[in-house]
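S.K.: Down below are the structures I want you to see.
Please treat every number below as a calculation from the coordinates, not as lab data. All values reported here derive from a predicted model rather than from experimental measurement. Cβ atoms are built from the backbone, for glycine too; each structure is taken alone.
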Structure P
């Protein structure tokens, strides 16, 4: 596995960023010092000042030798009202165009918090299908994360994403968002690995064992599926982020090297 494809999402430092102990540039420095080759920036951590401020921040990351791998957006693919669906379709196009303008190759989105049902799956799938021609034309990957609601069920995510035009629409496969049982988690990884266009390597720090997280087994499954993209550390442990995220990155690197 290519070590130049290991990155860190800004959510790994969400407490430090939210409290003001760290700013976005501080996150870039921390990621680089940990050994990351890239960063994954969550929309809630975008700098104030709009598109120009985001462009400047991305330029500073690149000046540090970091690739900006994805921009993570909000959204809900399963809202029921017609007006919400129209807005979501518009937002998907807007976010794809923003990524192209920033020269970032992927956006990360969320399916929403609806429970699993046939109508929600069909709606999410239809919205993703609607943005796929634009994503293909602009060469931006749209990655739906298994995060909250309908998407944490791997079979539901598979039904939403199957047959959509890879690599332009696929899964942001988070290995730690399927449940606390090893078998359940690895089943989810196996189910979605062939559809992955981005991967999140969850780390709960000292709670990894309790959370049923086997990074090495998960990354081995993903590698053998043929995936060749980025692996992004997402630390969500209770320990001090400033101290623990570099350790978590080292754990991810070891797991990646043994996968």
Structure Q
């Protein structure tokens, strides 16, 4: 069962939607919200959609208190942990902002460059953080750095994506574009970023990679790595073998009844 509150801000007045997936982040999420407010409150109408992905600590309790005192905050929750990809999709599909920000809630990524990301959406459909950008400031365990390099090589080999880093938890784009893309997203855990960018490449969207300031002090577990590799193979098969994404997108673009919510045809 999914529990969601109605938006308290008229949809035609929302400039920015921030989507934050959370799982057991009771100690980090409130500070993340405070940092976001400091950046957004000065001149923008915004909504913050926080999707609680089955937390077992007091995360949801803390979020409900924030929701009661801040009309910008909307909480979506469900009892079972499904995965980050699922949580982000729920948030994106319920957002209404002209611009959508997908942001991790754990504060591993500094928000110091967020305004620069927003500025770049004037020229690009999608702006994504990249650990491989020469101006990025990165503090990662050596094993995680190695894994990210290997995973990126596999992503390029299996999907052909010309993206240096698909996995950073800060992505900003035009709201309608992202809501269109997420209609086709099926990956429920960490490799959803690869699926998102694969669909974006099919639509020939303009993508810019930006520097990030990121600090991670934990390693990925073996089951997470295994699941990401399996999900990557699924995305590759749907893209390069069955052409499922291409068929679905082309079918929708040809249907006048559906085009109102679809990115304009850039596939030719």
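S.K.: The value -12000 for helix-only ellipticity at 222 nm (-39500 (n - 2.57) for each DSSP H run of 4 or more, over all residues; to 500) was derived from one model only; which of P, Q is it? Show your work: numbers first, answer last.
M.R.: Details: P: -15000; Q: -12000.
Source structure: Q.
S.K.: To test your reading of the models, identify which of P, Q gives 50, 49, 38 for Cα extents along the principal axes in Å when calculated. Before the final figure, lay out each step's value.
M.R.: Numbers: P: 45, 45, 32; Q: 50, 49, 38.
Source structure: Q.
S.K.: Quick check on the output: 1.54 is Cα Rg over 2.2 N^0.38 Å, for residues 49-96 alone, derived from one of P, Q. Which one produced it?
M.R.: Values: P: 1.54; Q: 1.11.
For Cα Rg over 2.2 N^0.38 Å, for residues 49-96 alone, the value 1.54 is produced by structure P.
S.K.: Taking 15.8 as the value of mean count of other Cβ atoms within 10 Å over residues 153-160 derived from one of the structures shown (P, Q), identify that structure.
M.R.: Details: P: 20.6; Q: 15.8.
Answer for the origin of the read-out: Q.
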